[in-house]
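What follows draws every value from the coordinates through simple rules; no lab data is involved. All values derive from a computational prediction rather than experimental measurement. Cβ atoms are built from the backbone, for glycine too; each structure is taken alone.
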Structure P
Amino acid sequence: MNREAEPMTLRRRLLLGMGLALGALWSAAVSAPFLAGLRPSRKTQAEGAPVAVDLAGLREGELKVAVWRLKPVWVLRRNEKMLQTMQSESAGLSDPDSESSVQPEYCRNETRSRKPEVFVAVGLCTHLGCSPRKDGESGFFCACHGSRFDFAGRVFKGSPAPSNLVVPPYYYAADGSVVVGEDEKPA
């Protein structure tokens, strides 16, 4: 390589480096507003935010309804009779072990809950999305098409609903409420 070609090579490298740096800055400046527009709005984020349901005034057998992600969420304080009814009816259920149901791993048990006395579920029938109602001491009944569920949200055989009610992620907060919409945060 001769000495006359060296300054030209250095200048080319410098110009190439500056061009690449300016191109990267321009790309970042153009793409930042575009990527910011892809984030969900504050309203959308708020609708998906966790919801706290106070358990203080919830008596045995009482059902509270909260709204999470624009869906009704049930919080039911089960009494001893409800728990006994759930155990005796397991033979007539489509999915008694909740193997094909949507629920967190910690709710994969016969009561489908963290604590047997409190049941948390999305209050929409898995058939066509109607909202079942509490049917006395036998469970839940969906009047739209006749689906029946026990007090653990498990669907009875012969019901049009294909699966058990959905159990969302939730945890018990230190203040005595249930926080629906997220699993317990690590300490």
Structure Q
Amino acid sequence: MAKWFFEPGHTAAEFRARHMMVTWVRGHFKNVRGNLVFDLENPRATSADVTIDVANLWTGEPDRDAHLRSADFLDAENHPTITFRGNEAQLLGADEAKFKGELTIRGVTRPVSLDVRYLGRWKTPWWEDGVDKGPRIRAGFVATTRINRKDFGVNWNDTLDRGGIVVGDDVYITIDAEAILEPGPA
């Protein structure tokens, strides 16, 4: 099986959740790192191990970012990473699959299923320290899922008049991943 790594500069996880019953708050994590075992000849044997650095959360509002990193939400001081480990791919079509694994947020691990679309692969330049080190193979993926934040101990909320709440329970997640094929033995 081919081994890949997720290129942190071009791999990101985004989320959105309802805010004040009327709109969405969106956030973004960069510095998403991990490894992937994936081969087009045997996609059912795919596995992935991904780590997201909680400190790099960004919503565009510094006070909100600090609140989301606090113990009220992600508790970054005690749980600095979010992880996903998956190893069960169910093919749905030529470029679509369900990918099952375990998501850990705030030290709580739950099973999740990602809807994944394979975006293709391409031979591209590879630059290190300003030097072209020759072409590398890149592959792209986009994955989506929905989780209930309370399943992971992310329980903070406040009420509004007429029974509304500040933060919705459902969180929609999108992962854009660019994987780079590890060089094989010379």
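Comparing mean count of other Cβ atoms within 10 Å over residues 8-15 across P, Q, which structure shows the greatest value? With respect to mean count of other Cβ atoms within 10 Å over residues 8-15, the highest-scoring structure among P, Q is Q. Comparing relative contact order in percent (Cα under 8 Å, 6 or more apart) across structures P, Q, the highest figure comes from Q. Once FRET efficiency 1/(1 + (r/R0)^6) of positions 40 and 64 (r between Cβ atoms, R0 = 41 Å, to 0.05) is computed for every structure in P, Q, the highest value turns out to be that of P.
With respect to Rg/Rh (Cα atoms, Kirkwood Rh), the largest value across structures P, Q is given by P. Ranked by distance in nm of label points 7 Å out along Cα→Cβ at positions 56 and 128, which of P, Q sits at the highest value? Result for distance in nm of label points 7 Å out along Cα→Cβ at positions 56 and 128 over P, Q: largest is P.
Once distance in nm of label points 7 Å out along Cα→Cβ at positions 24 and 48 is calculated for every structure in P, Q, which label goes with the largest value? Please report the intermediate quantities before stating the final value.
Numbers: P: 3.1; Q: 1.9.
Of structures P, Q, the maximum of distance in nm of label points 7 Å out along Cα→Cβ at positions 24 and 48 occurs in P.
Figure out for me which of the structures P, Q the number 2.0 belongs to, where distance in nm of label points 7 Å out along Cα→Cβ at positions 32 and 168 was derived from the coordinates. Computing distance in nm of label points 7 Å out along Cα→Cβ at positions 32 and 168 on every structure in P, Q gives 2.0 only for Q.
Out of P, Q, which structure matches -1000 when helix-only ellipticity at 222 nm (-39500 (n - 2.57) for each DSSP H run of 4 or more, over all residues; to 500) is calculated? Numbers along the way, then the final one.
Values: P: -8500; Q: -1000.
Derived from Q, not from the others.
Which of the displayed structures (P, Q) returns the greatest value of FRET efficiency 1/(1 + (r/R0)^6) of positions 16 and 72 (r between Cβ atoms, R0 = 35 Å, to 0.05) on calculation?
Working: P: 0.05; Q: 1.00.
Comparing P, Q, the top value of FRET efficiency 1/(1 + (r/R0)^6) of positions 16 and 72 (r between Cβ atoms, R0 = 35 Å, to 0.05) belongs to Q.
When distance in nm of label points 7 Å out along Cα→Cβ at positions 96 and 160 is worked out for each of P, Q, structure Q gives the greatest result.
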